[in-house]
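Chemist: Take a look at the structures below.
Computed from the coordinates by the stated procedures, all read-outs in this text should not be read as laboratory data. These numbers were taken from a predicted model, which means no experiment stands behind them. Cβ atoms are built from the backbone, for glycine too; each structure is taken alone.
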Structure I
């Protein structure tokens, strides 16, 4: 069994154990769990590299599979630097953000080589545009002042002249990416990896893509039948991205820089969140109660801000540069070092506490569609070999599910929830009947391009993301939701308490259940035996 700091990652609950901490939306609660429940703890944060800048410089000067960056540069060439958007990392990183650190080193080499035609693109794909303040946080004040807004900007997947078709894969997948990036003499992509789904050929062919490209793999059939998109070697989703990456590589010279971070998510003020409950001291217990009471006293809008106000003190655990595929192999090894935990068996019942933050609601609200995606999509898929919850098993989620939506960020989500889900929850039917009209809706496109809205098609993709998990599990139970209507519309079953939810799940599986509590965050990648 895997261990962290000499402790086994899986703890079997005893009568003497204290209540266990669950994230619940914009706060946290503690629940007593039945004796015999298995608690899966994340690995302790890996030690960070001692010198961030030196590690980055070594990576770009000693890349994998290609010449050093400085040897590829010449005066008069066109260079584009693309970088990941606000969906990474979660929570946001304490300054300086790793993107700033990498881009500073890259720009020094470009300046030294006399390269002046430089543009920086935030690779949002069909996500919402990042705000100037968010981009300034990514790249730092100096870079922001130098390039914003004409030479530092968000990718626009709906710009008629701003994207270029590079061809079609052997499977008929259209490869269409940002024109500036495609026509550059060198495209440098700066990536952050917290989970195995990201990076590699998911960066350029997806992050800088259009709807015509993305629909090739973000579709109901692929995501219903994929094994786990968190397990790249066994994922049809990743095979599609790789085929597209091959087309890109034939026409665009790409220099990939990938970074990995440790699991140090919380400041010292919230240090109790990364400790095992049995090791809490008096300060930890006081911090828990004080922060919980303080959060509950705030209105919901302020509570969301307070919950994410403290940036994470992540440490850099690895940085590699060069050709995309050898770089990504090293990246995945580092991600597994931090996240992978061996679990000996599948569970009949899995318990999950859902935080308020996910990749698609940063500085926003975790609306019902995103609750479904985060639970049945992300948490269900944090596995290798076999799902943590067995076929026909039960997932219990603790989250104060509401019908709240951020109408600035998620206008099409609201319409999807109000207009489409009452008609059907079937992802195939939703795709067949409604996806095209949402993808081509002029109002949604205008809000995506000129405001801060996710693309009109995005709620469909989030629904497909959870489709495999929903089809695999026999039941999803949500603990004490604020809105029973939201629970039922998602296909969840509400329960008044954790104890009631466990009772309902036990009755459903029909025998003495094997029950696991997925104690997250940080992220755990369960390698299930």
Structure II
């Protein structure tokens, strides 16, 4: 008795190791069936599972070739396997040649009629429901009980049921992650596609055409323009409109780090390459493998880094700092700068050969002052964005505020406009963003002379003018209705109209802004 318990424990220990060594369901079951043959002499083992069509098929087979296993398909209630799945009760057949329930579908025992072969089949259950069966053969060579085999098989069937549950959860997680990955990639394509860049002026239409032309190539792109014009948005749009969209997009701000750290950031370094290099570091070029690397403000590259970048562009390879192994770089390179590279070349600050390598496909982004038609669409876009972010009911920009926005020269370009609207949304508590919500630098005496800070009288007059314009727009230019809306007499309203030079007829079309 002690010997039998010890043997069972040894078998169960081996089976437990099989479960622990792999999360792959088929590999685990094959290891278990092989263990049963080694310890108990059980042969031709199979695990059959019930599919969605109520068909029972062999999931894993041991001791059967693939052709034989493919024949092992049963209906519920058909044969011994089908009956076990139907009833959930184990069946032990002392001799398969004497039991008509044994259908010999696989043909794997052909030629063994002279041997007495016992067949064990136990149900595999998952949360109380039978989902399959575990079956094995054993050649009978003498008298003996089957209690040990049945007890161990039932334990194994229970473990397989749990393994199936775990496998389904893993597969579900993988599918969920895959779907989430696809969704996020689609979201990135939508968010960073060039169709999402705001602006419809002629100069921006030209930018869109260039993005479409170059996106699906591997050509190096040089994006030029002043700070704040949106060069990073163009770089994103090129990547996410290309065949590399599912691969990494890695951005490096070349002005944010000193030369030594920037080199390590770009190319990585080996352990011990310098003091403090306690482990290997993977550089941005390696991270971007298969995708795109965006080098922002390349005009700030040192001459030493320019040489190394030139090599990456020419030979598509580099070495980590302190290393000797050449690493291939399957990376599309996009660079951007706000500097005059031609002047830098003349001053000896930028390599001419590198310039010609990166200037394969230049794209110029015009400053905001050169595309006035895009100011209001951009302002509306930022207004909607920040109003939603701060849960504010702001729906439009007043006419005087629009005049200020379009008259301003925008030295900080789109970035300055975004910050301006961000501030205005924070200050605004009503439904309309007005001129007093704009920064002091934009408050004007006239359209050409900005002043640092408006006077109290100017603020009151601007507010009064905006309220009158809003009331006239709501009333379709009807002065009586507008006066009632404002809580003043029609005569007083007429005085204000003359004072501010407001023409009610021009507002009779019920404009929305």
Structure III
């Protein structure tokens, strides 16, 4: 994903007489941004499971102090943090959602249509505010819903209600910074009308194959010098075709045996600018560990794409819902960069396929090491001869031949090993927390599930399983914790103050401890502190 043209952080300076104005992208050349990036990650991670309307759009912008830089960092985090529309079952539970499916009401749009038909039939197409609650109750009752539940479902697919999820592991700030630098260089190259590269040691046939793969016009200016030409769209923009130019340039830079250099003529904001691909810009695109397809890998990637297409066309052929796309963005981590040939996606799952050099070829070990490092951020599959299961591929899934059926099976294995690629739903977040801690306070429940509606009804899918209970004023509590506390009452009278102190030790001080104490008192005989010394003096709490 590239940065928007208007968001590219840059400085321009006047060149020498007769020269173009010079462009200097604002790369992150030191580690001073790492604490801010870590704070941004922490903020987004803490908001996972919350609705889009609950997020403050200004928090990250204020954190960096530069709106362009902040938006670029958020772009680099977009692969890890995304929004999704909540499911009906998350609001009303699986049983109610299944009942709605019997009415052919499978989405918020279906429910809106159902409500509109009812309004047209009984209210001439208009329901006044004063009659809204009664109308919703009338429509909801036959569906087995409450008026509040129906109202929430009617707007479930609104943008403000989209849930923030995390895909994959928590990103590292160092990886985000490396991704920012690489994406910034590629974003500038997307607007280049021409790119001139010095590629020491790269043979002409490789250059021609890569340029042909991306359909980019290439002209050789010298033994090691090539010029890539951009193409203006019918609307006058260089950016549309520029994605091919940028990827082609990046692939040539990665393949060159020697250290490349270059320059580009960039068209930004009605200005023609000169961008020098200096050591830092080249370093951002060419880390120590890198995996990129050479001519042989390009052929294997094309054959695999054809095989996948043939599998789909066969009678009964299936890819289990996996869709394929070509020429995707690089996977960038600290010290490593992987340029996939193919990416396979299904729902929120995404697996990159990267050809690696054949056995004995230069760069094979580095390519596999780069894949291992990239796999910490995203699932990847190595494609190449000699990649049968063994020590060489122990840390990364591998496909030895362009076999579509074998690829689909491997994709299923990768998806299963990766677990739930999309982060948990709000109820899933609560379920995980109550399992790990034993309880989730009412404040935290409101934070994750939102303040809409009755908390007891919202956590009913969790309490229906019989392993947790909702305690008014306290929150959700595992029955095992409640039973442990109740066991302390079974041994004989226990003072109220002692019980309250015991509960506060387990769940912390505050109103929640009071609510849980009253909940236990309502079920067992205890003694007050004053009468604890009197044998047999007990009282039943009301």
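Chemist: If distance in nm of label points 7 Å out along Cα→Cβ at positions 80 and 216 is computed to be 2.9, which of I, II, III is the source?
Modeler: III
Chemist: The value 1.44 for Cα Rg over 2.2 N^0.38 Å, for residues 64-335 alone was derived from one model only; which of I, II, III is it?
Modeler: Computed on structure III.
Chemist: Could you figure out which one of I, II, III the value 1.08 for Rg/Rh (Cα atoms, Kirkwood Rh) was computed from?
Modeler: Going label by label, the one that fits is III.
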